[in-house]
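Peer 1: Dropping the structures in below, format is structure tokens.
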Structure I
Amino acid sequence: MGAEPAIARIGRAADVVTLNPIMFTDLFSAPVVTQLYDHLLSLDDDYRYQAGGLVEDWTISPDGETVDFLLRPGVRFHDGHELTAEDAAFTFQAALDPANESPRRSQLIVGGAEMGFAATGRYRLRIWLPKASASCLASLACLPLLPKHRYGDAPLPDHPLNNSPIGSGAFRFVEWRPGEVVSIAGYADYFDGRPPLDRVDFMTFGDIEAAVKALVAGEIDYVPNVPADLARALADVRGVDVHWNDAPVVSYLAFNLDDPLLRELRVRQAVAHAIDREGLIHRVLGGAGTVADTLVPPGTVWRNDNLLAREYAVSEANALLDAAGWRFVDTGDVRRDSRGTALELTILTVAGDRAKERSAEFIAADLRRVGIHATVRALGMGPLLRDHIYPRQYSAAVLALNPDPDPAFLNTFYHSAMLTPVGWNRCAYRNPAVDDLLDKGLSIRLGQDERKTMYDAVQRIVLDELPHVTLYNPRVANVTSSRVVLPPTVLSHGDFLAALNRWRVAGSGNDGNIRRATRR
């Protein structure tokens, strides 16, 4: 009798939104898409770009305006077609096409102008930059490549392959049953060797508690980002391993500055003072996190550690709202303006994401204490992004960001030319001084210290002007069944899914000599 197939089942609180790698921005689509597609470059343990993905070598011209990539020959898409430089050029051009409304478009714009792409040989890709950019590798490295022969000239937003993709990654697509499961299988002809897992099922549960319950019952093998209280309760459960890691993710309360209420700085300042972030971390995260004052993750050279954030101060919040013309009338609990209009705020967030939903409820309760009638509305990730965040049809939202290693991600988040859906500026933030600093920060003529000066200034200005209130950097627990054999090291701050192609399942005949992760 042959060995049992190696199947890993992963439980999550929400489904993917799309499986097109140039169309997603959400944190639930990313782990699946990353398995199905390859990137040009890879990261080493110090988050420096290196050959090892689809690129064998690259050169950058002395003026920094031309990049030449030599692609790895023999890489094949899951339908058997060889991946070439034509596919790479097609992918970048498709991401740039305004008709596709790709959220990746902003990564390929430098100083307001588009990069240029062309296949100069079967395995040679040339990129022209409008001007030299210190972040060009970060912009180019992590965009997965599409099969040109499959997409052709058809529009990308509604293409059938968005639901049944063909990539070149370590895993190939099997099926997607929306709201239930996305199944992928190990790709036998993967250039870096067939992964040990035969199949992986990304299963959608109503909430994180249901996923954890299924893991304890032996029905699934992995649940990422488990809240601290649930994770601690699993410490002595037989057959379950808990892995604690500092996550690069930052949670924040986004404001839509096109909303007349939130256009007023004093209102945003009052909201910032009214939120007890330390209390939020204690009550919502069980203490598993640290207060964040910037979107730049901790432990990186680019983070401005000298920021002075607004402290939790209810009296200051009340004074600011008074000064902005929002006052209590008679014995009411809700502030009103001179016309009698109530001060109301709806906070959107992700349904099924326990930390975000509870954070939003905690914030709403804090705001009600200073006279803001705050309510929470939780939506599925797809409708939230499509109907509210991208078109900026919202007032406030509790969201999270997994920043890129290079601080150039601040450009797409804060630059006035990067308003959604062109970029990720979902706060409608506009400041010419910040635009100028962000543009200068991309210059290759600046050393690291000079670039840091630029990005430190951006973080300081943003903290003063509050297009959002940064909340916390979480310390996350990833929970596995003991039958899963994890690789010795992983990147991305303990994101084991980043190394899914090296997972093994004990007893399947493929667990080999890779050590089992120990309980921590």
Structure II
Amino acid sequence: MKKRHFVAFTLLMSSAAAACGGALTAEPPPTSSRFVFLIDTSASMLGANESPVIFPRVKQELKRFLATAPANTEVQLATFDAGLTFTRSFRLPEQRQQFAGYVDRLDAHGRRTFIYRSLQTLLDQLPARDDVATTLFLLTDGHDNDSASSARLQQVLRSYALRRGAYDWLYYVTLGLQTPPDVASQLQRVPRTRTLSAAPGQLPSFSVVRVQPAQLDLGNVKLHPNPTRTVALRTQGRTVPLSVRVESPTLERHGAFVQATLRPGATARLHFQLRNTENLPDGTYTAKLCFTAPEGAIVQPDAVALNLAYHPAATYTLTSTATAVTDLPRGGRTRVTFDVSGNSWVSTPLTVRLADVPEGLTGTVNGRREALVELGEQLTVELRNDHLPPGEHVNVRLAVSGPLDAAVQPVAPIIVRQPLTWWERWWWAALAAMIVLSALLTRGWIARRPWAYALLGDRRLPLRGEQATLDALGAHVRGVKVSRRANSVRVRHLPDAVQLLDEGFDVSAGESIAFDTSIQVLRDGAHAGDLTFRRP
């Protein structure tokens, strides 16, 4: 069976303020409202039996109360005397004119006041709705005169207790008389029910203030001693001033208490101060924020749950198992593991992602771009080298975020390096060796290649090396040594028996002979032939 929402609309005319809230709930309140009025139409409401005439004022107050109903407000009017007589539903503000006309036509001529029988029938007929909060007003100026009154009251309260939702209230309003003691005692046992009595001939001005949200978190008041929060106050009916107070047995047990100040408005600001904390142990605490309205007005809910912490900041530490520098070859992968630890106030996971990933490197945390890590778990960072610059050290940093006010100890970066290959490490030595080898090869090639030819008669001698002898040309020039010069041949040594003449002039040791120049060779003064040097 679907749960029905029945919110009781209590008209407070008693001199004592109602107690602060029942059991609190963290469920968000419905966004739409349904007001249900179960109105006594016995003749006494119009003055029969010398009763005060109250019915016209009831009708006037109904119209005034719902004159400014917000969109999607549902209203159901039901009348009773010897049982439920009529019910009619309206949607406001679209049907406000029809609603007002229907209220004007209501009359009171009944002879019985069967309150509990009528209330049970109404509860049975109300459609099950989970998306609205239903406020039920029962208004009567008399006692239930059904023969089975007591049994029916117990039955209807059991039925209501089973069907009511987290924000449902039942308001039992007696006009011109005190609430019967048996009714008051039984209603007190059912959460979110209230009794209300008005003086003869009097009718309170209806006013309902809806409070949202149903729960406030004040954070860590040891770190932020004076938190400020906002609540939305939506008033149906006349605007009334509200006062607030905080109840917290767990705090009061240690001599501490929370002081709250309300600054009114459609969005009201609440200022909180935690007092007398000298003997308050570190920990987390709960409290009730209680709202009180003047007589005749209702606050729903009249208590909001407060959660607060009083302890040092939660501190997280990530410890890496990596060495100082991780070598990662091109195309290679590596894994670095972090242990997650913290102090005793850590209660929520950390969010970790890679913050600084240098170009050429890709990575994940626990296989994803971002990971949630609980206290005591391990975090694994996997890195892949796509194309890092060889030999450079790069830093990979983690971005770690925790809950509000939490402290995260600095996390050392992961240092990654692509190691040098053999060629990258020794290329300069190889180049030097190649240069030396090339020089040696060149030198050898030069040494083997003749740099000139010496011709004497029909003989030809290739000249190689830094210095060449002409002995192979014959005995006439044995002992003659020459060397290479840029554009000539230099005579290095002449035996005493050998004489060289260039156009009649002696060529001595140390002088040069131009290429293609014919030189006479004399041996012991006798002509031995003509010597010529030619390029190769």
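Peer 1: Among I, II, considering only distance in nm of label points 7 Å out along Cα→Cβ at positions 201 and 449, which has the greatest calculated value?
Peer 2: With respect to distance in nm of label points 7 Å out along Cα→Cβ at positions 201 and 449, the highest-scoring structure among I, II is II.
Peer 1: Computing mean count of other Cβ atoms within 10 Å over residues 113-120 for each of I, II, which one ends up highest?
Peer 2: For this comparison of mean count of other Cβ atoms within 10 Å over residues 113-120, the top structure is II.
Peer 1: Taking 11 as the value of relative contact order in percent (Cα under 8 Å, 6 or more apart) derived from one of the structures shown (I, II), identify that structure.
Peer 2: Going label by label, the one that fits is II.
Peer 1: When distance in nm of label points 7 Å out along Cα→Cβ at positions 289 and 441 is compared over structures I, II, which one is greatest?
Peer 2: That would be structure II.
Peer 1: For which of the structures I, II does the calculation of helix-only ellipticity at 222 nm (-39500 (n - 2.57) for each DSSP H run of 4 or more, over all residues; to 500) return -5000?
Peer 2: II
Peer 1: Assign the value 18.6, 55, calculated as Rg and Dmax of the Cα atoms in Å, for residues 153-256 alone, to the correct structure from I, II.
Peer 2: II
Peer 1: For Rg and Dmax of the Cα atoms in Å, the calculated result is 23.5, 80, so let me know which of I, II that is.
Peer 2: For Rg and Dmax of the Cα atoms in Å, the value 23.5, 80 is produced by structure I.
Peer 1: Still on this model: Ranked on distance in nm of label points 7 Å out along Cα→Cβ at positions 105 and 273, which label among I, II comes first with the largest value?
Peer 2: II
Peer 1: If log10 I(q)/I(0) by the Debye sum over Cα atoms at q = 0.14, 0.16 Å⁻¹, for residues 297-480 alone is calculated from each of I, II, which structure is the one that comes out at -0.95, -1.18?
Peer 2: It must be structure I, since only it matches.
Every number in this text was worked out from the coordinates using simple rules, so none of it is lab data. Please read these numbers as outputs of a predicted model, since none were measured by experiment. Cβ atoms are built from the backbone, for glycine too; each structure is taken alone.
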